[in-house]
Structure P
Amino acid sequence: MNDTLNLDVYLQRLGYSGDRAPTLATLAELQRRHVETFPFENLTSYLGGEVPLDTATLEAKLLHGGRGGYCFEHNRVFQLALRQLGFQVRGLAARVFWNQSEDAQPPTTHMLLHVLIDGVPWIADTGFGALTPTAPLRLDVDGEQATSHEPYRVRQSGADYRLEAKLGAQWRLLYRFPLHEVSPADYRLFNWYVSHHPESLFVAHLVSARVEAGCRHTLLDHRYTVRFPDGASESHELEDADRVLDLLERVFRVRVGDMRVRDQQALRQRLALETEDGVR
């Protein structure tokens, strides 16, 4: 498998021409630019397609195709770029608790990265959708950590760690993860579940998210929400498939118009059926 990303094209897509040294400043700037440049979206799995994780497919989709992806795609691209820049980086996996009770037993469905800089451990995550951190977070402190959006904290819990985000005055658990490195074979297994199992959010629903300065945009089927760092949000329902596709292009920067015609038609048909059935 080719594990070499076209780094120059990736950095051009980010609009980044700064220092390439493997420092915290470089990591932070690349993470911020990545989450603002590439949308989080699941159009491929929503339409019943395969979601390959090989480098050539990821380059074609994210760097050249005007598309985004979900955690395994975003964090794999970010991992490859960091590794080529000289960072010590390895992949981890997490169980997602967002919008679930803390006594739930969710499967392992999320990828994140462990980055070691001058002996200090950090986590970096460019693919958590609605609450993707916009900055690296230190692993060896459990206090509040500021980002350009919500505050976060990483707390140890037995053999695992907890990533929490502060929404308004409330801390919310996003996911739990151990520190052992995850193999490509395990990621392929997790990715298959996320992209094919009928109980997966990314099979049952259309999901998209994008970060910009001062707010986050999220889409769940026909519901469009803008979230602000203070915990406030504004939501409304989109009336039909045309409005959803327009929003994907205009706000989420997903080049729907460049997708195959049959995929565009399938997307319109599924959204139209959900509108008729009242599935929002």
Structure Q
Amino acid sequence: MKTITKKQELAAEVASLKAQGKTIGFVPTMGALHDGHMALVGRAVQENRCCVMSVFDNPTQFNNATDLEKYPRNLQRDEEKLRAAGVAILFAPTPEEMYEPEEMAHPFAFDFGGLDQVMEGKYRPGHFNGVVQVVSKLFTLVQPRKAYFGEKDFQQLAIIHRMVRLMHFPVEIVDCPIVREASGLALSSRNERLSDEQRKKAVRISEVLRESRNFAPAKPVKEVAQWVVDAINAVDGLQVEYYEIVDAATLQAVDQWEGHCVGCVTVYCGDVRLIDNIRYC
């Protein structure tokens, strides 16, 4: 596996792969890799001639500088995992390599079609501008045939699909199921910041989501949503930031069990922000 930190070197490697007729599968991450990430890598390695991985803590998608500072990092450990998994190229640039100074100073403009105004976008203004900014840059550099994203970041995934359509990237976005611990807790790099006691409490998030499916569609949407919030908040140390039951395509809140409905939640466990979701119909 080659670890590359410069865009110019990456471009040369990609050109070489293309000249050899090799297809590229791409997995963009912010590092602190866990089994969820490795599931994406496994698919990318299996379904393509070459797997490229990026590890980049993208500053433009953090509206909270403290959150960026606390984000877990261990590039050496990540490299060991990726080498063993069969990744061909790891791209691990610095912010200064990825961005010109003016790009850091101004929000990236994109037509989200309203997908950025709800849930994560409402509570993290500018977050998705940074996501689209960095992923579009990475797609231009890597030129993958397929790119792999986890469904845990459900809103982000919907936005990536829109970005590919509007910006005409010739890449297939592969949606990959949430990977969970044996307890049911959704895998996340942020889980590393949880104490043992907090981890036990955080399991209740996925339990409540699963239990709520027993009420749909017999009970009204709003009643189910309120039950989820109350049940999670009943656990000492957990605090729901939002819970929305939305249309899977538009991400707009629904009031009827029609079409494809997804429940998306963000919960603070202490000062650690955790997200999860569940499909109802």
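Numbers below:
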item	result
Comparison of P, Q by mean count of other Cβ atoms within 10 Å over residues 71-78 - largest value held by	P
Of the structures P, Q, the one that 4.4 was derived from, the read-out being distance in nm of label points 7 Å out along Cα→Cβ at positions 79 and 263	Q
Structure with the greatest value (metric FRET efficiency 1/(1 + (r/R0)^6) of positions 47 and 271 (r between Cβ atoms, R0 = 30 Å, to 0.05), set P, Q)	P
Structures P, Q, by distance in nm of label points 7 Å out along Cα→Cβ at positions 15 and 167: label with the highest value	P
Structure from which -9000 was derived, helix-only ellipticity at 222 nm (-39500 (n - 2.57) for each DSSP H run of 4 or more, over all residues; to 500), options P, Q	P
Which of P, Q leads on Cα Rg over 2.2 N^0.38 Å, for residues 39-126 alone, largest value	Q
For semi-axes √(5λ) of the Cα gyration tensor in Å, for residues 7-158 alone computed as 23, 22, 13, the structure of P, Q it came from	P
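Here, each number is a calculation from the coordinates, and none is a lab measurement. Please read all numbers here as calculations on a predicted model, not as lab measurements. Cβ atoms are built from the backbone, for glycine too; each structure is taken alone.
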